[in-house]
Structure I
């Protein structure tokens with residue numbers, strides 16, 4: 001089953017709650033965001049997937065990943081949909097691209113296109129359009145700083161580079177994909193540097209975000225911490 005974004009977003013001043021979860025790759029934000037959305041029965045936005053899909057579509061259409069104008073045009077016409085509930089599938093024009101966009105190469109390509117101001121502008125309204133009742137869990141790198149600056153709760157998940165590389169290595173092994181830990185470590189460090197230094201929407205915690213270091217925490221511990229935060233805010 002798939003859930004397609006709606007093109008008409010919700011304006012400012014909405015009372016629909018938003019849980020914005022930002023952080024670098026491997027900090028656990030994807031896992032925690034999906035689980036939180038399931039527990040809360042809210043909608044889920046994987047903003048990183050949008051940039052990965054755009055990079056993939058750019059390659060399919062033979063567009064250079066530094067061609068800001070053409071990529072921004074393409075971003076406005078993409079047919080994107082996501083699985084709902086426990087379905088983690090991602091679709092581009094009715095093709096399941098879930099595996100294609102989860103490679104290290106796809107992540108690096110997404111980081112490249114995400115640094116382009118016109119691309120970020122083109123995808124901004126698409127991200128805002130995911131805001132629908134009863135609530136939204138938004139996962140990304142600028143959810144609390146740019147896309148949903150008035151989010152009900154803002155969380156910034158982090159972890160040591162070594163721990164994040166280990167997690168990614170285990171994920172690849174579990175999928176039967178070969179990988180070298182040293183290469184993963186270098187890739188993560190390079191993307192952190194690129195994401196934090198880009199001119200538009202750099203990776204950083206919102207000033208009012210709760211920072212959680214997940215290095216020594218279990219998934220359930222992190223999830224409960226995040227759910228407690230949203231419970232406290234929505235019950236006030």
Structure II
């Protein structure tokens with residue numbers, strides 16, 4: 001067993017997820033890490049797509065009811081810790097992230113002693129491909145500005161879900177992922193905020209984010225509720241409303 005677990009999370013991504021898996025199986029990291037997909041109760045054939053790759057080492061955990069992306073990430077964390085992994089990589093299940101870039105996140109953790117490596121599409125270059133909508137360009141610049149202001153740490157991309165972290169950070173008593181308000185997009189900025197403010201060794205690493213054609217669907221995040229979901233941890237934690 002590898003000491004690194006790579007985990008895409010997915011809900012109803014049967015077409016895109018097939019591409020995600022095939023790209024991973026062709027990548028340079030295929031034989032170096034373990035691979036688990038958390039399926040958040042998909043009902044569109046996603047589960048069957050994943051099962052078709054079981055013989056190639058692709059494992060899965062499926063929620064019996066839809067719980068949210070945060071709950072899926074929590075499941076990945078809990079599974080990785082219970083199985084003795086040292087490092088967990090979270091990536092998109094909608095084919096926006098490149099598996100060939102996984103070492104950009106894991107090498108600083110394994111070789112340089114970092115605890116949390118955040119992927120950034122704006123670090124050193126603008127790593128955006130495809131048709132990124134304007135409102136997302138604006139939002140993905142505003143969120144890191146606010147996160148930087150509150151944490152006093154320069155951050156270029158706080159909403160990118162492509163990241164790697166050492167699982168030992170969850171031994172810290174001030175990190176509590178078992179809170180129901182973290183079931184959706186909140187858990188991602190929550191973890192980033194905690195890693196920075198609790199003094200874990202942190203850095204950003206340049207990665208690319210590839211957006212599909214508009215007709216294929218950018219994301220399942222709703223413009224208002226979704227962005228409040230990803231914004232409120234910064235507000236709540238910064239003001240001390242939540243822990």
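We did not get these values from a lab; they are worked out from the coordinates using the rules stated. Nothing here was measured: the structure is a model prediction, and the numbers come from that model. Cβ atoms are built from the backbone, for glycine too; each structure is taken alone.
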Item to check | Structure responsible for 33, with relative contact order in percent (Cα under 8 Å, 6 or more apart) calculated and labels I, II on offer | outcome: I
Checklist entry - Out of I, II, which structure matches -11500 when helix-only ellipticity at 222 nm (-39500 (n - 2.57) for each DSSP H run of 4 or more, over all residues; to 500) is calculated? => result II
Checklist entry - If distance in nm of label points 7 Å out along Cα→Cβ at positions 152 and 176 is computed to be 2.5, which of I, II is the source? => result II
